[in-house]
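What follows are several structures.
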Structure 1
Amino acid sequence: MISLPSQILERYVQTSSYQKHFMKWKFIKDKGLILEENPNIILLFDQPRQIIRQQLLFNPTKNKGRADSEDDYQNLFDISNNWVRLGFDNDELFEIEILDGKVNVNDITVQTQANLSDTLNALKRDGFHFVKGCYSHTDFNAMIDIGDSYLNGGEENYVRWFYTAKNFDHLLT
């Protein structure tokens with residue numbers, strides 16, 4: 001039923017302390033993301049939608065996106081606190097958005113709900129260059145966009161999302 005080994009699933013089960021557990025993805029520039037705990041779960045740009053849906057156990061009633069070109073995976077593999085939104089162009093993966101989870105970028109963890117300033121500073125020390133936009137901070141060379149909770153109407157300074165895409169042309173307009 002679930003493609004993750006049981007020992008991995010156990011790491012994500014809510015404990016008595018109700019600590020949040022996030023799936024951790026690895027960012028591969030110009031390629032996409034790989035689930036670190038199970039490298040068989042791969043989200044690569046231009047990958048056919050049907051293959052991704054098989055990997056992520058697509059359910060048409062649970063995973064319907066905001067538009068026909070989008071799939072939405074809240075509580076991926078029935079594990080709470082994990083939310084992945086995928087955008088498709090001609091039924092091929094075009095964009096990936098992590099709305100709840102962790103992404104490893106050059107051994108730096110970008111985690112939703114983590115301190116945004118600390119995250120951006122760690123990435124900048126590693127050579128990333130971010131441009132502040134209306135809602136987020138974008139490195140156009142690395143094709144990484146990190147959502148800013150404050151710029152989106154929140155009161156706190158935390159990471160709202162991690163976004164990457166096949167190209168960022170749509171963000172330049």
Structure 2
Amino acid sequence: MIIAFRTGATAPAPFWPRPGVSGAILDQIRDSSGGFSVYMPLYLPEMTEDESESIRTLKVRARYFADGPFFLGLIRFGSGPLVFELEYTPDVYPAEQQEARRFAWEQGRIVHMLAIDSATGVLRVNRMMTMPNHFRRALLASFDSARSYGYDQWIDRLRLRSVLDLWEFGLDGGRFGEGFD
């Protein structure tokens with residue numbers, strides 16, 4: 001699938017419509033080569049100019065929680081209040097896609113970050129960067145662990161804390177970069 005992105009225009013499918021959504025998603029979408037590309041849509045209702053400028057320009061740091069097959073990532077723009085959770089569990093995808101998806105995480109570090117105003121559907125920021133290796137390795141470990149039920153309960157326990165508290169206690173995942181090394 002080839003997806004065309006134009007900032008200032010309505011975000012394309014499969015990223016829109018999702019009216020009223022607030023938060024971030026870490027996902028893989030099948031690309032034109034038959035493999036998977038990594039996308040990180042960020043949804044903010046009535047996104048301000050300051051928020052879109054922060055997403056467009058500030059350094060993006062990563063933290064995470066991992067426990068066996070469970071992974072929860074966090075990203076933060078600079079030292080400001082914009083912090084997003086990034087849930088990821090390979091179990092949501094069909095079994096026949098597991099190897100191809102794992103291969104995409106192993107081989108690729110490029111992430112397409114899209115900031116979408118979820119009140120209007122307008123794509124405000126389209127930013128491409130590399131995922132920090134430490135964060136990516138922690139995410140890949142979720143493929144290696146024996147599957148078990150309980151992800152929702154694990155996430156619910158973490159969410160007893162605020163997202164800023166989670167940021168303080170999360171393991172350092174490195175910094176997203178704009179380089180392709």
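A few remarks follow.
- Structure with the greatest value (metric distance in nm of label points 7 Å out along Cα→Cβ at positions 108 and 132, set 1, 2): 2
- Entry that produces 3.9 once distance in nm of label points 7 Å out along Cα→Cβ at positions 60 and 156 is calculated, selected from 1, 2: 1
- When distance in nm of label points 7 Å out along Cα→Cβ at positions 36 and 100 is worked out for each of 1, 2, structure 1 gives the greatest result.
- Identity of the structure behind -7000 (criterion: helix-only ellipticity at 222 nm (-39500 (n - 2.57) for each DSSP H run of 4 or more, over all residues; to 500), calculated), options 1, 2: 2
- Source structure (of 1, 2) for mean count of other Cβ atoms within 10 Å over residues 124-131, computed value 18.2: 2
- Here relative contact order in percent (Cα under 8 Å, 6 or more apart) was derived from just one of the structures 1, 2, and that gives 18; the source is 1.
FYI, it's all coordinate maths here, none of it is from the lab. Please read all numbers here as calculations on a predicted model, not as lab measurements. Cβ atoms are built from the backbone, for glycine too; each structure is taken alone.
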